[in-house]
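Peer 1: Following this line, the structures themselves.
Derivation of every value follows stated rules applied to the coordinates shown; laboratory data play no part. Just so it is clear, the model here is predicted, and its values are computed rather than measured. Cβ atoms are built from the backbone, for glycine too; each structure is taken alone.
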Structure P
Amino acid sequence: MFPVKKRSSGSVSLPAPVGGWNARDSLGDMPATDAVYLTNWFPAPTELLLRNGHTQWVTGITGQVDTLMAYESGSTSKLLAIAGGSVYNVTNPGAVGAALLTGLSNSRWQYCNITTSGGSFLYMANGTNTPYLYNGTTWTSITGASTPAITGVTTTLLNNPIVFKSRVFFTEAQSLRAWFLPTLAVGGAAQSLDISAFAYKGGYIVQHATWTIDAGYGVNDYYVLYTSKGQVVVYGGTDPTSSTAWAMVGVWDLGTPVGTRCMYKYGGDLLLLGKDGVTPLAAELQSSRLDPRVAITDKIQSAVSEAITSYGSEFGWQLLFYPEENQLWLNVPNTVQKTQYAMNTITKNWCNYTGWNATCWELFNDQPYFGGNGFVGRAWYTQSDNGSNINATALQSFSAFESPGQLKRFTMSKPIFRTSGSPAIYSNINIDFNLDVPVTTLNFTPTSSGTWDNALWDVGVWGGGLNVLQQWQGLNGVGYYGAPIVKTSSQGIDVRWVSTDLVIEKGAVL
């Protein structure tokens, strides 16, 4: 007779999935530090951080805010919002004031800032209305007879103003022509740059931008145009009016652009938002689309591709770099729930955010703001979502715990946190590649911390530093592979997930 093998019970410890969201690799071969889902958990280098919240910065706006613009003039900065065909000053928090400009046919505009001898200006255009020039006080509708005026082109066709080599450049709506003004001027005779002979696939220019090899503005700048057929045309030089000081660098066939805000200056490179994901232009030109790993969204490309297939025609696709928190955000205009795919710019690991119903973004005074329905929100601000709890969910990668052919019974789980309070926590485990996350309602009641000179001694609750929180929770799962689930809900406190301990009983091979 053979002896009966007893069950062996032991514990294992898994680090929190700081490798971030993985929507690329096989579920059976995913690193232990990755996650199948990672919502509202930001993957810092050493732990996961519950994302910060938002507040409704300015309220009472009529309609959906589709554009945010930052006007800069020396020490003067203003944040402007466009909604319902009107422009509002949303620099300061509170109820919105009277509109600064009304009567626009839509609220989806592009803009740039330029300073000349005549002052500091914001130029905005949308390819339907006349462009508008703002000097900090007055709005001027730019026509062929205004002061200043743009001549040589029908101004209602002008879109996407940018500054390149001290000139304002525009694209022409539904055309393969761009237009540029004289140097350091906001008006004058516009001259055209026609790329139809080189963009042989046809289509029209969706966006154009400055590509700066040296991460600044200087002699290494290139002028880049991105067409609706996925072709990128690059020019170099200092003077587009001179054949000796201006030349084409090349034409490349890349992925079709997604959205109208599909180019974004990022450090010393230019990011393209297309059907291949988010790719740095330098790497994209070298790979000629042959190597998908050049996309910074490579690790979540399956999710990005699925979102583009479902919502690629929706307005609101946009990138935003938030340097203070080392984050790059991709706004995804999901029609059910707008989300943001967030990358840690240090580790290049990803997660996704929900709860910020954003259509557009702008960085103002180094802080992120977004356009909502009837309000402008300030993101990553406070530790609640406009007074509501912040909810986070993670499904870590599946593991066989070094015994892939052996049946296991998972009995207990202990997620370990560093936190300034007592968040509501749910811990469980998914078995054998089941991706469903249990629907649970976590109840959390915020506790106000005392402030010095206001709270009563021996009565007020004092906020403190980060303490370690670890509590065992019972499990009831039997299978060969297991993936920890951790959910939390809180507001007003700092929550950081460090690791998870599991108690496992190993059984027979069959």
Structure Q
Amino acid sequence: MAVKRFGPVGIIDIGSNSVRFVAYGGAARVPSTLFNEKVMAALGRGVARNGLLDEEGISKTLEALARFRQLAREMRLKKLHTVATAAVRDAKNGKAFLKRVGELGLKPRLLSGSEEAELSGLGVISAIPAAKGVAADLGGGSLELIGVARGGAGAGISLPLGVLRVGSEPKRDDLAAAIKAGIKGSRLKDAAKNANLYLVGGSFRALAQLDMKTQGHPLPIVHHHRINPDRLPDLKAILATLDVEELKLLTGITAARLPTLPAAVTLLEAMIDVLGPRRVIISAFGIREGLLYGDLDKITKDEDPLLSAALEIGDRLGRFGDHGAALDQWMDPIFPDDSPALKRYRLAACLLGDIAWNAHPDYRAERAVDLAIHGNWVGIDGNGRAVIGRALCTAFSGESGFNPELLTLLRPGEDARVSAWGRAIRLAQRLSGGTEALLRKTSIALEPGRVVLSIPTRHHELYADSVDRRLHLLARALGRVADVRFA
């Protein structure tokens, strides 16, 4: 495996509600965010009222864009995308606004509704390669819907149902009727049945934050969070009951975003009524990530996003370069019952198996777990984060320090299994000194009642008391006795 680096690359996204600048670097398949700044300019506030971009919003947007242009120049970005969406597309003064943007030294691209939908769909696929259903991107000026399946996006549509356009108290039946009319004659009407509805956009991410915070969810990560449709009336009641300051304190959602959330809930209810999805899932990736994904070659697109990101982090933070794949192969014989899904998580844990070596010994486990739980991962849900975090906690000798709340995200039997992964990683790293060449000179296997470590006689000195202790701890975790053989 090799890390394909790219960047730095920037994207300026001129939306109806916000304008944002993000700079990316790191691995091409799953870029890391180097810089991220958003201004809630409400550029499209006036479009529904008089067909014009809001003058105050224009002023705020141009001011933000001038700053973003200067930042991009100093960052020496290799490429800078500037895109504008529904509000600019639909406004009578949209062309005049884009001209002013161009005068700042930017080259704005005005996305059509279908292009906006397609990029949102590609963003979902980038983060959730096995996505099947409908991606719904809710912005201030529009709602984009597009089918996603088999790693591709279908024909999308754009509806004038953004949170700034529908008003603060839209009627659910009216929205459902508009959605039904908008998708009439398309494949979208059946695409989410027995499949998923993937939610994209700041309003939906904020809604997920509200849902998670008010349920005491142990993770602060909204990506891949599932919203139960039965929770929507409760969320509406919470939004109606608590004032802005209470909601900000509880959720961390900005004051500028909170007023749009009741409309977002009603829009979601209407979409569920019309599309009938089996599950509703949040995607952290959308248009911006779709732009980056669209620029990739097919080989890179086909990479597993979780493993690509873990490889990049492990290679960058490890002591002697990447050896995670070799570590996983070494361990594989003693975990023959791991499912394909668990094998994937185990490989990710191995790729990250040397990331905390330069922390203080007392805090190595804490650092490794923090990265596993809160890292920039996609292609993974809360259970997967907890699995990798639990394995790394043990690998870095933090057996008793794993957050009990995070344990609730593990499935029955997973705690013991992935803790044993951690003991195997810990043994391998001590045995080999964290080097691939020495690790490959040894092997480990299961025999009836035994865990057998084999070392060539000419390398017998690799076996020391510290290795012996870790071998016995691993064997005990697997319910067997330890055995070492020289040949």
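Peer 1: Between structures P, Q, where is FRET efficiency 1/(1 + (r/R0)^6) of positions 15 and 79 (r between Cβ atoms, R0 = 30 Å, to 0.05) highest?
Peer 2: Details: P: 0.15; Q: 0.90.
Biggest value here belongs to Q.
Peer 1: Next up: When relative contact order in percent (Cα under 8 Å, 6 or more apart) is calculated, the result is 12; to which of the structures P, Q does this value belong? Write out the running numbers ahead of the final one.
Peer 2: Values: P: 18; Q: 12.
Traced to structure Q.
Peer 1: Comparing structures P, Q by Cα Rg over 2.2 N^0.38 Å, which one has the largest value? Display every interim value, and only then the final one.
Peer 2: Values: P: 1.13; Q: 1.09.
Ranking P, Q on Cα Rg over 2.2 N^0.38 Å, first place is P.
Peer 1: When helix-only ellipticity at 222 nm (-39500 (n - 2.57) for each DSSP H run of 4 or more, over all residues; to 500) is computed for each of P, Q, which one produces -14000?
Peer 2: Details: P: -1000; Q: -14000.
It traces back to Q.
Peer 1: Have a look at P, Q and say which one yields 0.05 for FRET efficiency 1/(1 + (r/R0)^6) of positions 31 and 127 (r between Cβ atoms, R0 = 25 Å, to 0.05), as calculated.
Peer 2: On the way: P: 0.05; Q: 1.00.
Traced to structure P.
Peer 1: Could you tell me which structure in P, Q was used to calculate mean count of other Cβ atoms within 10 Å over residues 199-206 as 16.9? If you can, show how the numbers build up before the last one.
Peer 2: On the way: P: 16.9; Q: 24.8.
It must be structure P, since only it matches.
Peer 1: Moving on to the next point. For mean count of other Cβ atoms within 10 Å over residues 343-350, which structure out of P, Q has the highest calculated value?
Peer 2: Details: P: 19.4; Q: 24.2.
Top value of mean count of other Cβ atoms within 10 Å over residues 343-350, among P, Q, belongs to structure Q.
Peer 1: Could you figure out which one of P, Q the value 20, 13, 9 for semi-axes √(5λ) of the Cα gyration tensor in Å, for residues 335-398 alone was computed from?
Peer 2: Values: P: 22, 16, 12; Q: 20, 13, 9.
Here the read-out was taken from Q.
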